[in-house]
Structure P
Amino acid sequence: MSDTALELVDVDAGYGETVVLESVNLSVQPGSSVSIIGRNGVGKTTLLDTVMGHTTLHKGEIRLGSRNLSGLAVHTRVAAGLGYVPQEREIFPSLTVQENLEVAARGSGDWTAARVFEFFPNLDARRGNRGNQLSGGEQQMLAIGRALMGNPSMLLMDEPSEGLAPVIVEQLQEAMVTLRNEGGFTMVLVEQNTRVALGFSERTIVLDRGRIVYDGASAELGADADKLAGLIGLDR
């Protein structure tokens with residue numbers, strides 16, 4: 001059994017001939033959580049897309065546990081244990097909440113539609129509504145619920161707080177912490193909200209121009225306002 005849940009080894013990747021990620025080396029231990037932050041356009045979403053198989057891998061290897069994912073189709077990676085919550089949510093607008101969950105069901109694990117409804121009571125109350133009849137927060141909950149229906153071992157989450165009201169962000173934070181603490185998942189969170197990112201994971205990675213420029217303790221980075229501002233361009 002591998003002692004890493006996810007490993008990227010000397011990865012160059014991008015879209016077609018365009019290289020976005022360069023020489024990325026990353027190891028994530030089973031059951032841990034990692035936040036990825038950085039300015040817009042530095043490769044955060046591309047990193048998750050590369051793990052999922054949505055980009056062109058120019059060099060390197062991607063491993064999930066002991067399995068080499070490089071070159072495998074997206075659906076094969078999902079079957080191997082990846083769950084993805086994309087930035088655009090990408091729920092089916094014409095399907096009901098119930099149907100959105102049912103089409104995503106994979107395997108015979110603990111996550112069923114009933115459990116998702118228990119976890120997200122808002123969705124339970126809206127189970128008969130179509131995807132395009134949900135609020136932004138409800139759509140985000142549905143995107144997370146759909147990923148859980150695949151019964152993954154690893155959750156990749158891309159900007160879950162984007163465009164949401166602060167009170168909804170707080171609800172989602174609570175749900176994410178529960179998944180981190182009780183769900184048994186390994187989690188990788190890409191987040192533009194630095195406060196959310198640093199508060200969620202003990203470890204944070206900063207990307208700049210497709211390269212990792214910081215990989216260390218979230219508390220240490222959060223306590224050094226000048227360093228944080230220099231890395232991601234925040235005003236103090």
Structure Q
Amino acid sequence: MKHLLLLHGAIGAKDQLQPLAEMLKEKFIVHTLNFSGHGGAKMPEEFSIEAFAADVLAYLKANSIQQANIFGYSMGGYVALYLAKHQPEKMEKIFTLGTKFLWSPEIAAKEIKMLDAGKIAEKLPAFAEALEKRHAPNDWKDVLKRTTEMMTALGNKNVLGKADYNSIEHPVLIGIGDKDTMVTLEETIDVYRSLKNASLIVFPGMQHPIEKADQGWLADEISRFF
């Protein structure tokens with residue numbers, strides 16, 4: 001069976017992908033990991049796409065995986081494409097879902113407003129509690145702070161541009177839900193058109209949070225692609 005690595009999104013952790021992993025385990029050797037600072041993993045000096053890509057490479061080496069098939073949700077998809085650009089020999093096929101490709105100072109400022117720990121604790125206490133449990137023993141507020149710093153950095157300098165996507169040769173399936181309010185269909189199509197060997201899938205009725213996705217439907221599409 002093929003190895004399949006599932007990558008979580010920003011402020012997330014591998015536990016969010018466990019239902020999907022369970023559905024896929026009969027067809028693939030499924031792997032999940034926590035990016036540095038997420039899900040209780042050791043905090044890095046800073047959050048960055050480069051640091052998270054290094055986490056993936058370290059995992060592949062530790063598990064003797066020569067080439068990875070990756071399903072990357074949100075930030076996980078961005079990390080996978082970054083690796084396809086900078087470590088192409090390590091990647092095989094990539095499926096992204098709900099990945100934010102377009103970054104600018106204005107876009108970063110808008111996204112950061114959603115990561116205000118004080119407002120989350122006040123207005124969304126259940127979500128704050130979930131974040132606390134997910135990232136323990138790390139401070140969930142520190143996870144949000146470092147994520148805002150990473151987004152600000154991306155807004156000032158997007159580490160993937162059109163020329164980078166043009167150079168990627170790998171088969172890539174770009175996925176988005178048509179009810180995703182974080183990622184636009186326009187930016188998704190732009191990247192799809194920039195890639196040399198890409199397909200596009202739009203999931204009707206799907207929102208951004210992975211927990212709200214139809215897991216069975218998603219597992220079927222993943223199985224079909226890989």
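Readers should treat all values here as calculations from the given coordinates under stated rules, not as data from a laboratory. This structure is a prediction, so every number in the text was calculated from the model and none was measured. Cβ atoms are built from the backbone, for glycine too; each structure is taken alone.
For the read-out mean count of other Cβ atoms within 10 Å over residues 11-18, a value of 15.4 was computed from one structure; give its label from P, Q. Intermediate values should be presented prior to the final figure.
Values: P: 15.4; Q: 19.6.
Clearly, the read-out refers to P.
For which of the structures P, Q does the calculation of helix-only ellipticity at 222 nm (-39500 (n - 2.57) for each DSSP H run of 4 or more, over all residues; to 500) return -13500?
Q
Work out relative contact order in percent (Cα under 8 Å, 6 or more apart) for each of structures P, Q, then name the structure with the largest result.
Comparing P, Q by relative contact order in percent (Cα under 8 Å, 6 or more apart), the maximum is at P.
Identify the structure, out of P, Q, from whose coordinates mean projected area of the Cα convex hull in nm², for residues 107-178 alone was calculated to give 7.2.
The read-out was computed on structure Q.
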